[in-house]
Structure 1
Amino acid sequence: MRSDLVIRPVDDSDRDFIRGFIAERWGSEMVIVHETIYYPAELPGFICELSGKLSGLITYRIDKSACEIVSLDSLVEGRGIGTALIEWVAETASEAQCDTLWLVTTNDNLRALGFYQKHGFHLVMVVPDAVTRSRQRKPEIPRIGENGIPITDEIVLTRMI
């Protein structure tokens, strides 16, 4: 790992900060994926600091032999932050006897799709109109995403651990 990156587990003193961070980055404190509501501030996770400044957050949940990445935010691209956070979760999941790491992104998120595939994830499912349905419960979800692409579908990616 890079010497200027410091990664540490989320602790209870971080919860209020994470609520605000997620609300700012995701439109509210809640995240909806696969028709499930999550509050990332209540989940386990890791915080990354780059040269002493907050630069990334990942939250996850473990269910039996699978670990789901619920949120991943890197504030500085191209510095290895997202990669490091994923690897910390993968190691944690491996220690918990998980054999699969998985996540959901949206059809407009082309950079994320490339990033995850570069890091060993495979597209396993497209759920048409899943985001359209989620928007009924979370109207803050934008209708148009990156590159002017309408945000409508969820894409599920997995990686074996």
Structure 2
Amino acid sequence: MEAVHRGGEGRGPTVLVSSVESDSHTWNLVYLQLVLEEHGCRVINLGACVPDDMLLREAVRHAPDLVVISSVNGHGATDGCRVVGRLRACVELDGVPVVIGGKLGTDGASHEGRLRDAGFDAVFEGDDAIERFVDLLAERWPGTAQVLAGAAW
């Protein structure tokens, strides 16, 4: 994943944050927005229960540097596989990294392989998910501020 800044000069990356269509949780999205803003990112938070068509339309409209999908209802892997296929098929979003994290299944198994195969650049599950996500931000955009992340995704 080569870091390409698609936003304007003089500010941090633009990050689009969204849930999947079946997930009505918002606290995880607010937490991610705060983490990202503390890292100097411009955040577009689409909120909960985002239909695939809306996510695709808003991603094209905002041309983000990163798309972050978060789900805590246990259906993230299923919904994520569907939505990432739509994002990857969109020519306007070619090269935009897409990541997913949270509680992605209900069976206790890791879904990383399945989600990466579907098209996600990174998958964040487990107790160290936020720390690994912050590491990704620092790796891609070295100029972003550091923050101590102690809560769960």
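For structures 1, 2, which has the highest computed value of relative contact order in percent (Cα under 8 Å, 6 or more apart)?
For this comparison of relative contact order in percent (Cα under 8 Å, 6 or more apart), the top structure is 2.
Work out percent of Cα pairs over 19 Å apart for each of structures 1, 2, then name the structure with the largest result.
1
Which of 1, 2 yields -11000 for helix-only ellipticity at 222 nm (-39500 (n - 2.57) for each DSSP H run of 4 or more, over all residues; to 500), as computed?
Corresponding structure: 2.
Have a look at 1, 2 and say which one yields 2.6 for distance in nm of label points 7 Å out along Cα→Cβ at positions 44 and 140, as calculated.
This figure was derived from 1.
Just checking, which of 1, 2 has the largest value of mean count of other Cβ atoms within 10 Å over residues 12-19?
2
No lab work stands behind these numbers, since they all come straight from the coordinates. Given the structure is predicted, the values throughout are model-derived calculations rather than measurements. Cβ atoms are built from the backbone, for glycine too; each structure is taken alone.
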